[in-house]
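Okay, got some structures for you below.
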Structure I
Amino acid sequence: MDMKTRIAELITAVMAENWPEAQGLPAAGEIRGLLEVPPDSAMGDYAFPCFRLAKALRMAPPKIALALAEKWNAADTASAQAVNGYLNFFLNRVNFARETLEAVAASNGRWGAGEDGSGKTVCLDYSSINIAKRFHIGHLSTTVIGNSLKRIYDYLGYRTVGINHLGDWGTQFGKMICAYKRWGDKETVEKGGVDEMTRLYVRFGVEAKKDPSLEDEGRAWFKKIEDGDPEALEIFRWFKDVTLKDAMRVYDILGVQFDSYAGESFYNDKMEPVIEDLREKGLLTQSEGAWVVDLSDDKMPPCLILKKDGATLYATRDLAAAKYRQDTYHFDKCLYVVAYQQDLHFRQVFRVLEKMGYPWAKNCVHVAFGMVSLGGEALSTRDGVIVYLDELLNQAIDKARGIIEEKSPNLENKDEIARQIGVGAVVYTTLSNNRIKDIDYPCSKEDYVDEDGTPRTKYEIDWARALNFDGETGPYVQYTHARCCSLLRKAEDLSFPAPDYSGLGDDEAQALLRLIGRFPDTIREAAEKYEPSMITRAVTDIAQAYNKFYYEHRILDGEPAQAAARVELTRATRDVIRAGLALIGIEAPERM
């Protein structure tokens, strides 16, 4: 049992014993939620505001706090002190250390894991790359946020379904086929991959300006895709395979996996039933020739379902996708990890689902995140303001390799550890702040001329800060984990008696223990708020607290039983940092 729950139950017991006739007193679960962590540890480890009890007990909060403090009789757990309507609790340091470390050890490296989600399913729509386009830095946030949330829900016992809703529909694919048939060949595309497909698409745009009839030819090829023409479908599906092969390289580096790659085209035959359902329920109205769902009562623009020419839109596909996901997976939540610019779109889609009478619509959630820019410039593939993700990751890995060569030239497995550090730095940077915050990557720019004579600009991320081993960075947290591993290897060669937890009564050890003890709550709050940065912050705080403890105390020296307790605290720190890093998609090297 965690300390917050124990204190809450003890408060409940004291109230029941001393005010048995009182009505409307909160239960232990509510009291647990009311417990606060004081801003200064000198004010206690936890504090309970007694204002919530004033009405039920007909007493002023300061008097309630005094009465509870007087009747408190659980010194083995914590002492209680009344201060201005608050009941402040000071944990029994020895018992707290012993119980926390024993609980972490019993978790077998899964501290904070649980069965909260047993029998429940969470669908997560994230990454959602576009076919025939390279994976770039603009896809990074959705990919790592979605991956982290999936890991968090898995850790809490939910069944998760990771969905890569591929952008694989539209007239552009007809143009791609037209370009391929005119100027491409299979061998060149297989060799050049997405870059070659992009080159063909760009050439189509250039040639279409000279010969506008190409636009009609492109539309004709897309019509063939829609009509199921064998040749058109074969080329279209091949384009998808080539794109996914390219993307898989990046996903493998990031450690990201999906359960479904059902993209826009998957819902072609699933939209008509949804459209008919809208008609039957009287929700479709005509507006300037198009068919829409009126959302004026909700103070939103109409949701466009069909264009004048009968073409479907993103909203039509998202309605069909939501219905399919509920019918197939029976989700308890369906999360859409998409940039905040799409906020109106999702509010419209979710509201239309509600109007259709689907009670599960309330379980659809837009998990928005901020914009990404480079050196203050908005991303633009057309203008060359872009960094491709494989290049970014390789750049970070190379930087990490250089630092390892400088600081640890005799380290084994340098390439593997450089990969873990470089990728970890990228992911940590993305998940270090609240997801809704915009991210502006500092970078240098270099102008050059490409093979075609076109002026270009190459953007290179400045990794000096992200790969700093001393600041709040991924490598710093990874290094702390490696430091713990090193100490534990040394401890294996020594003989220790049973731990004496009085050796962890100092402020540094207690500060670290409090952070470790609160980690399970952090995981649940991160899941509730869809906020992986809370995990990032927690493991960073734990790393900083451990390093302070490490510098203030000789871990392996001194009285053997107390040294044994310090070793156990080191072991718990290692396990919790490793678990926390895994939850945000970062590996934990044992040597650095």
Structure II
Amino acid sequence: MIDLCLYDNPLRKLMFYFANAFTEIAVILAIASVLGGLAVWLRQPLIMAFIAVGILIGPAGLGLVNATAEVELLAELGIALLLFVVGLKLEPDEINAVGSVAIVTGIGQMALTGGCGYLLSRLLGLSNVAAFYVAIALTFSSTIIIVKLLSDKKEIDALHSRIAVGVLIVQDIAVVVLMIILSAFGDADQNLWRSLLWVSFRGILFLSSLALITKFVLPKLLFGMARSTELLLIFAITWAIALASIGDILGFSKEVGAFIAGVSLAATPYRLVIAPRLVSLRDFLLLFFFINLGLHVEITDFASQLLPALILSLFVLIAKPIMVMAIIGRLGYKKYTSVITSLSLGQISEFSLILAGLGLSLGHIPSEIGGLITLISLITMGLSAYMILQSNSIYQRLSPWLNWVERAMPHKEEGILDPAEFANLDVIVFGLGRYGGTLTQDLQKLGIHVLGVDFDPALVNFWRSQGLTTFYGDVEDPEFPSVLPMKQAQWIISTLPGRDIGMKLLQNLQHHHYQGQIALTSHTMQDIPILQKAGASLVLLPFRDAAIEAARILKENLQEEPPMKAN
């Protein structure tokens, strides 16, 4: 029987006549393109536009889409590829470098957030069980939001991002354990300890088997497939989805399986070929994750839960990052690393919604609490997107009031400069990435005394092993220039592109009365007059300069046509 309510809505009537999954996905993409374009024009995060698309076309809005199963499948594929690419960029040495801080921060943050969240929930009038579920929901942060936005900012390889990802992995493991415990309490026939031991055994067996495959099978397999880039890419996607599926079957979640799949390929030389080619596909599929989030929003309980949701959201957006920055600072990291890492964790997770659903299915909490957790997720995910995208600006404004975060001597990131070593210093280079590290190395080969500075300890250690003089430091830290031997340096060069970074460095150097020359880096011609007016002596354009040098080399190597021989 045809639902007569269809005719109350012309759009729903039209969708009824053309109803099929392909058409509905086409409609979703069309609406997403329009709202996405509007968000870009208004300079708003695309994530918010895509969530709004889901709400608009879902049951809470116009009710246009019935192909929710297809959208959910595409969303899960996007999540798997996102975590796979993250794992692909993490070499084992980098994981070891941030492993301890991630574990301590993850456990400490969960304990503090969970305890304080429970007390706050009780003060808001929630029952013991409801307060427990809400507190647990507040504890976890969204892997999808964090990794997507940090990737968009090109910061996924930075130290603060690696620490944040490590914390997220700790949280994901805690989610698995917690879901087992909650399920055991909901099922009288299930033994808790037996379940935990069985999951532990499966985990050890899974990782051991994967280690053997990674060592003895993958190298030969990848070597054969690398003859075709297309085949290598297909295998990488297959590997990511297969391990995500295995992780889900074993009870660890698709996210953990996909991440481990990426890590298993991270030590191979093929990751540099695979990762860039997956980014566009990943972003396209992740669109459906955010739309799917909006599709499942139910607004029936939102009105009654708005006030507690706002209070608990402020707790997540403000108190939770403060807890994280305090822990990381006490572990010996600099203020910048502590603050930027903490700002990325100020939201609740998609796993929080899964836990709420589990609590509802077990009869532990009523639907109102599920609505409360959903509303908190929408508020915190939306606002935290702005916090992550504007983290550097937020840090600059709050930095004077956050000195308590950092130890007097942050031993994790900073050595001790010997003034005698820099008596003949000529140049200080900020940024030791591919461009900055190579520039520093070439300057040293030319006999110039140069000091390289970066806020990534892995890069600092790598270039130090190559014979460069390097030092850990943050170009955006207002107080950092005071520890540098600036008076000896004739030039200070920043190879970090971006007008905001350049302006901040100029302000810091001027504040410390630096009298030498300053060179900044940009990717756009429009920045040159702005940076020069602010005080830059030189603005480097890496792509343009490389093209000019390439043209010069080609001209030098062009051979004139040989003269025509006389008959």
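Comparing FRET efficiency 1/(1 + (r/R0)^6) of positions 366 and 550 (r between Cβ atoms, R0 = 41 Å, to 0.05) across I, II, which structure shows the greatest value? List each step's numbers first, then the result.
Working: I: 0.45; II: 0.05.
For this comparison of FRET efficiency 1/(1 + (r/R0)^6) of positions 366 and 550 (r between Cβ atoms, R0 = 41 Å, to 0.05), the top structure is I.
Once distance in nm of label points 7 Å out along Cα→Cβ at positions 278 and 470 is calculated for all of I, II, which comes out largest? Present the calculation step by step, with values, prior to reporting the outcome.
Details: I: 5.9; II: 2.6.
Answer by largest value of distance in nm of label points 7 Å out along Cα→Cβ at positions 278 and 470: I.
Out of I, II, choose the structure whose coordinates give distance in nm of label points 7 Å out along Cα→Cβ at positions 238 and 270 equal to 2.8 when calculated.
The read-out comes from structure I.
Work out the source of -21500 here, i.e. which of I, II gives that when helix-only ellipticity at 222 nm (-39500 (n - 2.57) for each DSSP H run of 4 or more, over all residues; to 500) is computed.
Clearly, the read-out refers to II.
Taking mean projected area of the Cα convex hull in nm² from the coordinates of each of I, II, which one would give 33.7? All intermediate terms of the calculation are to be shown ahead of the outcome.
Numbers: I: 33.7; II: 37.0.
Derived from the structure labelled I.
One of I, II was used to compute distance in nm of label points 7 Å out along Cα→Cβ at positions 70 and 518, and the answer was 5.6. Which one was it?
II
Each reported figure results from applying straightforward, stated rules to the coordinates on display, with no laboratory input. Remember, it's a predicted structure, so these values are computed and weren't measured experimentally. Cβ atoms are built from the backbone, for glycine too; each structure is taken alone.
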